[in-house]
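Okay, got some structures for you below.
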Structure I
Amino acid sequence: MDTQNIIELDDLAKAKVVQMILDRKTEEALQGLSTYYKVYPPQIVVGTIKGKRRTVYAVYVQGERKIYCINSDIFYNPFVILHEFYHHIRTTGGIHKGSEKHANRYAKGFIESYNKTIESIINHNLKKQI
């Protein structure tokens, strides 16, 4: 599995993933991404693990293939969820975890695509009204 395939996801596809998470369809969004990357989807739960209870918003546990979110607000936070999903696809593909910098860049790419798409929709609607 080559995680560089993210380049093939266009802005609209990335924006849809972010919107699904914002719409409280996090599991559905991760299922779609997992299908795209040809990996099993991670489980995602609200809860903590020992040693990480106060230091992080979420954590991916490779041995369990599970994303733990500190609370339900984080469960619907696209940046945090996509950051942890990056760790999932890196480890599921037999590749090392990947750095926090790369996970942040992966999540940021989705957020930027979402913002660009929303801006485009707003501009399009404004032009129609004029």
Structure II
Amino acid sequence: MTIVTNSQDSIWAFNVDDDTQGIHRELADGISTRIFAGQNAMLSVVRIAPRTRGTVHSHPEEQWGVLLKGECVRIQGDEELPMRPGDFWHTPGGVQHSIRTGDVGATILDIFSPPRDEYKKPGKGFGVRP
């Protein structure tokens, strides 16, 4: 999908596979994301390389995730659940969570509410708060 517009501010349609769109962040080695922030919610298209493990972290924002492609294990609290495309999960604010991949990587759509301030700019890291 190609979006033609005269102003960056008027773009309102995006594509999950278009790497030129969004705010780019490297969350960790092998984990990158593109952020799309609104006033009350934020979407994050996360790509995780094979054999990669995310940092266990928490944040006050509510988070939903959908596995779009690949395979992963979702870690939340003391539970670990294997996920396949189409599976999705909910993480309340303040709950410790992470993710890992095996021989196959993953593409995930994360939804945050409210938007995470630290994700509104390019950078590195999960933005874990003390």
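Every number in this text was worked out from the coordinates using simple rules, so none of it is lab data. Computed from a predicted model, the values in this text were never measured in an experiment. Cβ atoms are built from the backbone, for glycine too; each structure is taken alone.
Once FRET efficiency 1/(1 + (r/R0)^6) of positions 12 and 76 (r between Cβ atoms, R0 = 35 Å, to 0.05) is evaluated on every structure in I, II, the highest one turns out to be I. Assign the value 1.2, calculated as distance in nm of label points 7 Å out along Cα→Cβ at positions 28 and 116, to the correct structure from I, II. Here the read-out was taken from II. For the read-out helix-only ellipticity at 222 nm (-39500 (n - 2.57) for each DSSP H run of 4 or more, over all residues; to 500), a value of 0 was computed from one structure; give its label from I, II. Clearly, the read-out refers to II. When Rg/Rh (Cα atoms, Kirkwood Rh) is computed for each of I, II, which one produces 0.96? It was calculated from structure II.
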